Every structure is written in C-alpha cells, then in structure tokens.
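Structures incoming, each one as structure tokens.
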Structure P
Amino acid sequence: MTPPSSATTITVGELLMRCLQLEGIDFMCGIVDGAHIPFVVHAPDYGISYLNTHHEEAAVHIAEAHTRITHRPAVVIGNPGPGGANLLAGLTSAHGEGHPVIGLTCTRRLATTNPDRGGAWQATDLVEMARPITKFAALITRADRVAEIVRAAVRAATSGRPGPVFLAIPDELLGQPVDISGIRLTPAARNRVVHLGSGDPAAIAQAAEWLAAAQRPFLFAGKGVLWAEAAAEFVTLGDHLAAGMSTSLGARGVVPEDHPHYFHLFDMQTTQVVRSDADVVVVVGARLGEYDGWGMPPAWGDPEQQRTIQIDVDPLSIGLNRPTDLAIVADARAALTALLDAVRARSEARTELPGAERYAELHAATVMNGAGYVLAEATQGVNPGQMVMAVREAFPRDAITVVDGGNTTLWAVALNPIFQPDSFLYSVKMGYLGTGLPFAIGAQLAAPERPVYLISGDGAFGFNVMELETAVRAGTPVVCIVAVDNGWGMERSAHNFKGISPDRRQGTEISPAVRYDLIAAAMGCHGEHVATMAELRPALDRSIASGVPAVIHVEIDPQLNANAIGYEQFQYSRTL
C-alpha cells in the first residue's frame, strides 16, 4: 500500500506505523490507550488491521495464532504500567512457543520515568522486565532512531528460531513531528535475511549419500518445517525413501495423520521402536525437547549407532539435545528441495517400509488399549473421547483445530487427527491455559475461509471467556466445544496418581452452576447445551450453521475424564 501522503514531515506515530508496514506487518491488536492515538489512527492508511481485545495477554495469544497461520509477525499494543505488564504475561507464551510477536507499549513522560522520580504514575521498567522473555527489548527515546530500532526488533523476531520482541516509546514522542527525508525507510527484504537458502552443497550431497544408502531412514519434523512452508517437500522426501515419519507435537499436520508411514506421537511404544530401528535420522526444524524424549534413548536410538542429520535455520538449535553427525544451517524448504533432488539422483523411489508388519502389530496394541478408554460407558454426561471423535467428524480435513486444557488436551491429541499443515494450535512448550479462545480468534482472522474449532476444558476456557465478545465483534465464527466436568480434570488425575483421597483434595472443583453456553449467548454468540452423545452432532451442526461464534457446553463424565487417555504416557515423558 502507498503511504497516504508524500509529506517529509509526519508524526512519530505515523513513522512507527510506516516502519511496521515496510516489514510486512498487517495485523495488530491489544487495548488502546489515549497515548496511542497518534499511532493507531494511521493503521488503516497503511493497510494494518486493528482489533481491540479485553485483555492484553489474550491479545498476545491472538497475535500468536495469527503469526502461526500467516507466517508473518504481528503487533500487540499495551498501555504504560499495568497494560504493558499484562502484555508481558502473553509474551512469555510467545517466547516459549517461538512466535514472532512484537510487543509495543507506551511509557509515561520521560521527565518523570527515565529515571523514575518516585511516585510517577504507571512508572514501570517494562523493558528490563521484558528482556528475559524476548529476543530484543528496547526503549525508543529519539524520533530519528525509530526506523532503525524497528528494523532491529523485527530482524531479531524473525531470524533463526522466531520469537517475541518488545519496544516501549514515551507517549509524548508519538505526537511529535519528525522530518523523514533523511531517515532510511526500506522494505523487509533489504533489512534482514528473508530466505536463508539451501545450505552447504557439500553437506546436502553427504546427506543424500547417507539417505540413499540407508536401510531404515526416519524423518522427524518440528515447527520449523511449518514456518518454512516445507511440509510438501518433507513428505515427498519421506515417500521417496519409504521412510518412517513423525513430528513434534507443535508440528502436527506436516504429515497427514492418516499417511501409512506416519507414526503418531501418542503411539509412544510404536514410535520409539521405529526411531530406535532407524539407521539414518533426519531432524528438520526441531530442537528435540521434553515431549520428544530429548532425542535420546529410550525414546530414540543410540546416537552413536545412528547417523543424525539435522537441518535448522538456527545454529543454536543444532546438536542442542542430541549429537548430530551432519549439520545443515538452511531454510527447511530450500534444503529439503535440494536434498530431494540429490537423493533422487542417487536412488530409485521405494515403496516398502522395512519393519511395517511389526510396527502395525505394535500400533494395533495401542489402538486396543485406547479402545477401552473410548468405549467406556459414561455414568453421567458423555465420554470425553467419544466427544472428541464426534467433533472431528463434524469438520472438514482442512479445519483448524485448537486445543486448550489439561486432560481435555490429552483426549484431543490422541483422538483428533490433523491432516494439513497449519491446522493445529496448542501451547506446546508452556501448556498455557487460556490460550484456546484467543488462538481460535487469531487463526480465524488469519484464515477466514477455513473452519476453526476449539476443544477446551472448562477451567481453561474460563481464563479468557470475555474474548467471546471480541470474537463477535471481529466476525470470527469459531466453534468452541467446552468439555465441562466442573473441575480441574488434570489436577484430579494428579491427586488420583498420588493416591490422595477425595476428602483431602484442594482446588480441584468448579461450581456446577456455570453455564458456558448461556455466558456465550449473553455476548451475542450461539449457545448449545449437550448432556448426551445423541445431542452432540445436531448441536455441532447448528453451531456451524449459525455463522457466529458458538459455544457448546458439553457435560462430560468427570470420572472418565480424570482417567484420561495418555495420562500415564504424559507423566512418563516428563521423567526422561
């Protein structure tokens, strides 16, 4: 978009907006403060949409989801002091998950806050508070350095492993005029590395030699594959090699989860055997964290007995938890394209996955074990596993799934398959409750043509329930399925796991009087109440057809939910 005028003197607020536009940013949310006016008033002029929320933390989560689906940074604004502090809570999530969110707050007058004279209103050193949870944090104090500092911030947010950054600017500076004739204003491609390239050709050739000669190759994708939009290349390479494939929890959807050579992370027993059998392992865009067994035995094979090839844009992520034999610092899509060409030149396509019959037997045992959970009869409400499966059936393959909660997430991970890239949102690193509804809103804004649904526990849904009004105002017809057991399900499981009797449990209950469908209806959403499985599918159909945000309050069996599928595996993964 062309700036609204060719004037050489504009306000600092407009300059800041122009700098964000040059970096390819088109979405911003948060809560407006009066000091923001010289800045936010120019958003439409520069093609940047703005959404006001009910809480700055929720705004960060909305921006996180927007960045995940669009693969572009997004901005969140907050006011001095408390608003900025709320924003920092959200940036903790973005830091953990690797989302390029730009936090932007005002400070009050520099004359009273830098340094703090004592007693200054809303004087808080947000920049220093932000440093541990961001890749870059700075206070802008000069108009002639706005563009330079924005470039530095976005460069940090998007380079290597993505992550949040934080900028603060005095409120009196935003309205001041600035002559931009001598200020460098250049687009993103001239400010930072936009495409890293395919990496060292010699390393690509060596990797191709190893893979062409491998008997049991295994490919593992992290979120870096999604950021690079490299899912198709990843799967094509795996298909050519007839390799076993899997993903991190955050990268679900890179491989369609009905692919015959895909091994689901929930099926821990089978996946561990496949990884241990491999003679060459290719890890792309993943750090191999706790849920991945740190990339080491017993979750993986001995790195001294397997060759490990690791491809990542971030040198600091290579060899972090698992020793690597061949490191390729590159864009995942470019590297996989080059690697596929090199492998094709050295080997014919294969069709048979070695060990397939053995793996199928192990998988069948996992399915049989899971069937006990899914087929268990509810004594009140519905079986949460059956609920999740019915929800998945109601939406097309390209729908975006958002999950939030404790045990509700375990059910959803196990029983809600993901078939396409950029179709699964969950707070993987942080397990950050309350992200679900904001994630769903952000995803819907980023992909208005795709259905978006949220499966959430009732405890998690309560964190940011006022954002339902935001969803209505934003025109985002997300469908929220709230699994209601009137309690904190995973904490009930933890008490069970530790043998604590029901009469000695603390903090596990939520009032049964809460009706999330009625809360939603009061804010202009469509609301449904479900107490039996027979009621669920019609409620889903009506919610989808409503064309507005919808909340389905589903009564689930608390006893079944406290014995959630995958709970023991979840506990086990945290001991490795």
Structure Q
Amino acid sequence: MKMSLNIWIACWLVASAVFPVSIALAGQTGSGTGPTPTVEIQSWEPQELLVKFHDEAPPSGKERIHRRNHSTLVKRFNRLNVDHIHIPEGRSLEVAMEDYEADPAVEYVEPNFRIYADGHKPVVPPSDPDFQKQWYLNNTGQSGGTAEADIDVLRAWKKSTGDERVIVAVIDSGVDYTHEDLKANMWVNRLEIPDNGLDDDQNGYVDDVYGIDTYGHTSNPDDTLGHGTHIAGVIGASGDNAVGVTGINWNVQILACRFLGPWGFGSVSGAVECLEYAKALYDRGENIVVTNNSWGFSGYSQLLYDVVSRQPEILLVAAAGNSGRDNDTVPYFPASLSLPNVIGVASTDHNDQKAPSSSFGRWSVHIGAPGVDIFSTLPAYTHWGASYYGYLSGTSMATPQVSGLAALLKADKKHRSWAEIRNLILAGGEPVSAIEEITITGARLNVYGSLICKHSRFFSPLNIPRSTVPGEAVTLSALNIECEDPGPSVRVETNDGELIELKDDGLWPDLAAHDGLFSAEWVPRGTVSTLRFFSLDGLEETVFLP
C-alpha cells in the first residue's frame, strides 16, 4: 500500500498523542536581548526517505528513479530490498515521495521517522521569532535575570499545548481580534450571523460575534487601549506559527468583553455585565473555564460578590494590584473576594523577587507570577505608542499567566472541575522565598509542576479573624489539598483548649463541597490569642491573633 506524505503526517499526529476601576498599566515597548533558539524538533529525518522496491524490480530501475530525483544512496538493505536515500536540499520531500510512489518498481515509500527515547524528547522552543523576549516563559538569563525564574512552560508543552475547545473570557479593555497572532484563537459566536443587525441567538446582543462592549454599549469588543490585547497574547497568542510571540496556550479561544474605556477605567456595572455575559454563554454550553480580571478597586461591592458567588463553576483570576500594599489590611477587589473560585495574583520579577509595586497578602493573595517587562501582543496603535507587540508590567500581566494555566489544565484533561484546576494551580507552584510570608502559597506559578502534580501537599489557614470578641461569630477556613484532591479533615485548637471542626461539605459557611477548602462558624467563648490549624495527617500552622 502506497501512502502520501500528508497521510503519513496525519497518522503520526494521531499516534502521538469600580468607581473608577484602577488597573495596572505600566511598561514601554522595546527590544529584548539574548540568543534566538535554533533547535527544532523533527518528526522525521529531513530530506530522507525509505524506499521499498518490488522483489522483481531490476537494479537499473532503482538507479533510474534515484537519478530522476537526484537522490543519494545512504544505505541499502539488500535482504529487504529497501534503499535509504537522501533528497537534495531545495527539493520538496512530498514531491519526491509522490514521484517514487508513482513508479511501478516501488512497492511503498515512507519518511525516515525520527525516534525519541520515552520521556527524553528534547525540550525545544516554538518557532515564534520573539519567543526569546518572553523571559517569563523560559528564563535563560537573557534579560539579565536568574535562569529558571520562570513559569516552566517549555516542559509543560510536551504534555499539552492547549485545546481550541477551551474558552478564556478576557474582561478588560477589549481585544484586537484582527491581530495576526490572536485572530486564529479568538472565540467566535457561531450562533450569530455577522453584521446582519439581528440578535440571531436571542441573548440580548446584536451581532456579538467576538463578544461585547459594556463600556460603549455595543457588540464590538475591539481594544482602543491595548491592555486587554496584551493580556490575551499572554494567555493565547498562536504558538509555533513562526509569527511574533506565543501564548501559554498555542490553541485556545479568547472571548473578549470590553468594560474599560480608552483611558483605562470602567465601572462595576460594566464588569458585572461582562461576568453575566460569560455565565450566560457557559449555561448554554460554551466551555468557559476562567475569566481573567486584570483590574481592581478598593471599594467593596456586594453586587460583585453576589455575581461571582453565583457562578462557582467558572474560575475568576484577578490581579492583586500595583499599590505595593498589604491586601489583608486594605482589600482589593475582586482579588480579595473570599470565595472558593477566586484566585488573587501577585507579581514577581526575572530574579524571583516580588515586583516592588505588587500588592500582596498572606491571607488574601494566593500565588505569584512574573509581571515585570512582559512581552506580548498589542494593537497597531495604543496608549503606549507600541505597534503590534511590546512590554508592559504589573499584576495585570501576571494574572493572565494563571488564567492561561487554568486553560491548559482543562485542555490536558477535559473533565477537570474548577476546584481541581484551582487546586493544581496552587499545589503545583514553586516555593519562592521572596513571597513566602506574603502570599497564601508562598509560591510562584509553575505550569509544569501543576500539569504533572503528584503527591504535592498544600495546607494553609485562609479566613483569619483580625480579632475575636466573646459571643460574636466568625468564620474560619483552611485549604488542605494534595494536588487536585481534597486532603483530610481540618480542626482548629484555641489557646484555651477549645476544638473546632472545619468541614468541606458545601453546607454554610462552607461554600463548595469536596473542593479542599474546609470551613466552620465559630463563636469564641472568651478572648483568644492563638489558633492552631491542623489536619488529621499531621500538617499544622499556628496563627497569632492581634
């Protein structure tokens, strides 16, 4: 049976199996430094074929077809009647293969497949020319930083590069959905007929093909600021396409919802409308895994809390803010919302230090991710005068790396729940001393660590009362997980010997069953100075109350 190179490729692929809202807007365009990677993973040896001749084919027939293709004999397997040949550079391997296949002397022809030892396929950068500027994905010290102070995505791409069926909602200033590096990964509303002036899917929005604009009250979420486009590129710029940069997901769908205007501010109502839009799409069957929220404000909104609490199936990843303050003392929303589906993100630099401007919080900010000099996509013209690509800094840029990992985890195993994804993100992080005492996990995002997580335990108190008043109820909670799974039961012992059992049963005040977050309401009998949180398998942490 003769088979074309295209069919061989297909077979190989199958076999390989707000008031106003304050946002982080900082950074300038520029050029990166460091060598451009030139190594490339090959599925077969370049310009080489294995040609099987019919047993009755005369030697003259073999030489004739080799001469016609200007082929060089590398090795002859006489007993098998197979020639290993090299095709000259510049000649298409597919054309040569078709010519050999058409010759009556040839029984079949196939590429000389390259074979890798299991588990030892080389870790190779994608073909995107500006990948070397993306130090946060692969830090070799090219920006003057510390090698490996990155999110370890190269090794993760051996396991998954994303899935076009997974959707990330970018709630921001919109997205340039025509960008050369984003257009292939934009979510498209298949139930809407573009530009016909009708609400075809009857969801309340006319021609919402790529999403909506709640700032301008239209269905065109194009980006007039650049902030949202930059974030979208971090999550899902098309990967290994020899264009620009790569996202954490080479394949994904970016749903754009614009609520921030051209001056970088919006309102709670606009953000809420975006969240409700995403939830409505989720309810109709769209595979929305996470909303990215690289914005925030210091005023508490009960409406925002209510909206997020009523869409527990969708993770909400949010920026910790760029004021450099402690969010435990001055909360920053939505990152500080005390809800199980919320992840707050701080910013680190290329030396694994906390970014000076990044806010933090031992009990309120979950994890760190690189957020300094992040190179990604931008519209042709932006607030920063950039063109198509550029550098920005802030927790705004750290946040989409967490959202990108959430999408990658869903792509890796489509049945993963929001809780399993959240737990893997937190349990798979890499401990970093600079944020050890000022974030919940004390870790910087590690994509590979989350994807291959095994037996990684994480335990930490979460909801801590600032003070206790005898007879006045407070809620206590602790996260106890082993990779994606909940850990054993958690109890709390007060300094006067009282024991409180925290539960993970989904009954108030516990908000979600079996997600690894254990909670209980507690009424102090007297003044309490210490709370010792401990799990039944020996992990513990003592909290000293003010």
Structure R
Amino acid sequence: MGGRKLHLRLFGAFSCEWSDGYRLQIRGAKHRALIALLATAAKGTHTRAWLQENLWSLSGEELGRASLRRALSDLRKIFGDDFSKLFRISNIDIRLRQNRIELLGDHRDGDFLEGIEIPEAGFRSWLREKRLGAISNAYEIPSVASSGISPSIAIIPFLPKEGGPVEGRFSDMLALEVTRALSRSKLIDVISHLSSRQIDQHTLDLNRIQASLGINYLVYGTTSIDGNEFRIDADFADAKTGRIYWTRAFTGKLSAVLDSSNKVVSELSSQIGQSILSASVELAHSRPLPNVESHALLMSAITFMHRHELASFSKSRVLLEELIRRAPDHSVLHAWLGKWYILSIAQGWSTNVTGDTIKASDCTKRALDINPACSFSLAIDGMILSNNNEALGVAASRFEEAVQIEPNNALAWLMFSRLNMFSGDGKKALKHADRACTLSPIDPHKYFFDIMKASAHSVCEDYLSALKYAQRSLEANPRHTSSHRVKAISLQLMGRTDDARLAVARLMKLEPNLTIENYLKNHPAADLPMGQLWADALQSAGVPVTAIKQ
C-alpha cells in the first residue's frame, strides 16, 4: 500500500480507486453503501449492530450478522493485502482508517450515492439526511463547528425502563426530537441522531464515545410510560471527564409528543443549551485564558456579551479577540465581534458611536471577505446596515441572502421582522419574529427576541400582547431602552396616557438626552409612516421635542 491513498467519490457515480490510478471494482450496492457509511462516520467507525440494523434489518438478526460477515469477506478479496491496512475489524465495531482515504467531489457532481437505492428504512433515513445536508452546506466553507471552536454534544437515545419495541422506538424518537430542537441553534455543534445511535446506551464507555464522536458534552437517560403520561430522567455530563452537571426529570403527555410546540422537548433543549453556556463560563473563570478551550471561550464571550454589566460586556471583547488570534480565518468570529460593537452602541456604552459603527462594519467586511456565503455574517452586516435609513434596501437583500443560504438563521429572520415593522407590515413582521423565536431555543439574547415580538404586535395594533412581551424583555434586561420605548408607545396608542407617561419617565432616566428631534434623526424609519406614528406617541407621552435649555 505504501503512501497510496484510497480515493472515494460518493457524489454522482460511485468510484473507488487508488491514488496511483488503479481502479477497484465494487459492484454490490450494499458493499458500496457499507464503505460510504464508514467513510463518513465519526472516526470512520460504526458498531456491527448499527451496520446490521441499517443495511440488513429486513434479513433478521442472525441472517443480518451473516450478511455483514459475507460483505466484509467480499471486500477482503477485492482489496487483498491492503484490506487489513484500510479496515480494523473487531467483534464490536468496524473502522475504516480515515487517514488512508481521501473523499473527492461534492454536490456539483450529482446526488450523494447517486443511483444507490436500498430498501432499508435506516439506510434510507441516513441517505436522506446526507443528501439534505449536502444541499444545505452547498455554500459553506470551513465552519466554526468543524474547527472545535463550537461546543459539541450528542443526545444518546434514551433507554426505556421497561416495555418492548414500541417503548424503545418512542424513547429513540424523543432523543431525535431533542437533537432536532438543539440543532436549530448555530451556537453548538449537535451530533446527528444516526451517529449518536451507534453508542451503546447500556455501557456508555467514555473512551469509546470520545474515539467515535469526539464530543464535549452528552445527554443520556431513561424513559417510562404510565398511561398517557411519560417521563424522561436525563443526565447532562462532560463527555471527557464523566462529570454529571445535573440529573433532572421531565414529564409530559404522549399525545403532545409530535406537537411542534412540545413543551418537554423545548424545556429539555433549553435546559441543555443554558447548561452548556454555564459550563463554559465556569471553565473560563477557573483557568488562565491560554488554557481555556476555544469552545468554552466562544460560549463565554457570547454569554458575557449579553449580560447587562459593563465589566462582563468588556470581557467579552477580550475573549473574542483571543479567539480571532487563534483562528483568524473563521468568518463567524469576526461577525460576533461586529455584533459586539453594535450592542455597545445599543446599550449606550459606546463613547464613540461613529467610530464603533465603522469598526462593526470593518468586522463584517472581514468576515464576508473570508466567506462571502456565511449566513451569520450576512445577518450581522444587514443588522448594521438596517440602522441607516438610506441602506434599508441593501439590508433587506443581506437578510434574504442569509435565509436563502441558511433557512434556520434566527437572527436574520428577526432582523427581517424589524424591516417589515418599519414598512408597517405587521403580519409579516410577526410571522418572521415567531419563526426566529422557534429557531433559537437557547439564545442568550432572548430579551431582544421578545422586544421584536412586542414591536410586531404593536404594529398589528395588538397592544396587550405588545405590552406582555415588552415587560418580559424588561424583566430580562431592565436597561434596554428600546423595550422601554415600545412599552411607552404601546400604552399611549391604546389610550393609557398616564401609564405611558410613567413608562417615559423610566425611559428618560436611562436616556436623559432623548428628544423627538434626535429620535427622528437617528431612527431608520423616521421618514416612514410607522416612524412618524411612534414619534408622535412618544411626544404625547412626554418625551420633549427638543433639548431643554438650562
């Protein structure tokens, strides 16, 4: 074998040849599928049980084992003496040594495993996931997640405490739903459900988990069913040390499991996300900066950025700059720094608004120079542009491009909602805001999501709902002046003038220099009917037209 590598083409027509040009004839669909399953697996490894289930489940357990042995025997004949250098076979799992192979081609060459159709539910599900993943990643170049900068987690399929195949499938489905909910967030790298399934839930060997998945955290546990009620007893743990951060129970009704608003899945996903943030902050506090892993630095930076104390906010920039020093070619890191400068302005902590706006733009320009198709960077750039009433059209195009590349980009949908508010399209604004909230189960910037929903309800003239979300936003961030403004505007427009004046009094304590004149000067929608309506409401509630001369 020497220094040769095995060249595999999995997009379009399958091909397998040595780097010196010698082509291998692998004709069987399941033989090709077996190689593809191993070549694309974490660490190139799958358990025998997993491979049997996904390629030979219809044959039954005994025939499935025999079929896998026969397929390996066929491949041994095809590869000859090189087989043992490519494959590592044990009684438990099978590994294709990834340092000996090179994957060639991409989605432009055709569908993933084009023409290979195997009537096995597991394989079809895996193949569908791979093909959809190829489409969604068509515009992506190296991601933050692939570099180890984002924390990674696997939701190990839960074990039923008792029962038969039905209970087992239900437990597996719950883990799948939690995986899907978490994967909507771009803050963490979620291992696919199919990959997590290869872990033996009964033993949870941490060394084997690290070898096969290389994750930072894992969630595992048991399920039980009692009539129409079910219970999950889940553990959240460090995948390297085995430390259990928490053990908690979650209960719900079977009839609500497939509901898109399933509260148990939402609650468990949110708890996991918040725990990752907390664990990262703990790591960042307990170790010198050079010794903190990059994934913990990123999550800590994001957490500190959305706290409402200047000291924490300032530390966030230090962490982001350290990350950029470590990985200067990751567009998302530059975009986060751009967002830091925008938040500095929005929170009233900037001492040079013009200079910080320029710095924010420079950050997103750098991010998009590195990766012009980075959805998050496009959304942050649009966020910056949307603060300029002369650039609203360009901002809209950034958001359109961002959601076309990544339909699950919560920030882009939220900023899209804001532009719809400016134009007075309340229904579309609310629709986009709702979608953003659904896509962001663990965002530490939740108060901002709430105030966008409040504003959208206000544009729809549903002032009671607007007040509810504005108040929830203020409970999370009492210093957020935009939330105070939306609250005052909604109260005034629903005729509660005295309450509106109280809200303005609180607003003016945080923003003593606020006037209608500078509000209209700085607001992107000042020249639009909605901007005029909001300004009139604030004036009626007590915001002075011009600065009061001393």
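Read the figures in this text as sums done on the coordinates, not as results from a lab. If you're wondering where the values come from, they're calculated on a predicted model, not measured in any experiment. Cβ atoms are built from the backbone, for glycine too; each structure is taken alone.
Summary table
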read-out: Comparison of P, Q, R by mean count of other Cβ atoms within 10 Å over residues 246-253 - largest value held by; value: Q
read-out: Distance in nm of label points 7 Å out along Cα→Cβ at positions 46 and 206 derived as 2.9 - corresponding label from P, Q, R; value: R
read-out: Mean projected area of the Cα convex hull in nm², for residues 54-197 alone - highest-scoring structure of P, Q, R; value: Q
read-out: For helix-only ellipticity at 222 nm (-39500 (n - 2.57) for each DSSP H run of 4 or more, over all residues; to 500) computed as -5500, the structure of P, Q, R it came from; value: Q
read-out: Which entry (P, Q, R) yields the derived value 2.1 for distance in nm of label points 7 Å out along Cα→Cβ at positions 390 and 534; value: R
